[in-house]
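A short reminder: the numbers here are calculations on the coordinates, not readings from a lab. Given the structure is predicted, the values throughout are model-derived calculations rather than measurements.
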Structure 1
Amino acid sequence: MNGLYKAELIHSKRVWESVQAVELATMGWVHWWNTSRLREALGYRTPAEVEAAYTHDQDSAPVAS
């Protein structure tokens, strides 16, 4: 992931205005990475979709007595 982050975000812009600009761009990239980018290893779903399904399954699972 670090290599993709650097290639897709950091190296795509030669000069950054400030550290804050890098931080803001990084937050946007991470949000995109987790909510929009499909992963083959996750059945072509996003991490957010997988997490939501897992959480839903955990919430609706019967409680063992």
Structure 2
Amino acid sequence: MSIGKKLRHKAETTEGVAKKTVGKALGNERMEAEGRAQETKGKLKQSGDQIKQAGQKIKNIFKH
């Protein structure tokens, strides 16, 4: 997993949190919901990255 992908996924999560917070502060439910969705999407991608890394570690253990 490249560091670039990890950073993009983390940035997406952070952007979603910021958007959610701004939406809540402004009373804009749509923006808040979009931020929540973007945050969740970023977290899911990060989880997928962790699963891929675990799979690679297991693969390497059995390979050697």
Structure 3
Amino acid sequence: MLFTVSAALLFGVALALMLRFGAVSYSGAIVAALFGFYLASTGIAPSVNHAITALFHSLAHLR
């Protein structure tokens, strides 16, 4: 079964969990920045989206 989830939703949930459990560090800052880019849809958002998509595609082809 294949389904898709919005990247903004995933980053939002990850950020909420990090804030809830006090695990905000450098990785939390990265998640917060990515969440902001996706949520705000600024001019740089397509570049960030392309980079994240390329990363996920390359990770999928590793196995």
Out of 1, 2, 3, which one gives -16500 for helix-only ellipticity at 222 nm (-39500 (n - 2.57) for each DSSP H run of 4 or more, over all residues; to 500) as computed from the coordinates? 1
Between structures 1, 2, 3, where is relative contact order in percent (Cα under 8 Å, 6 or more apart) highest? 2
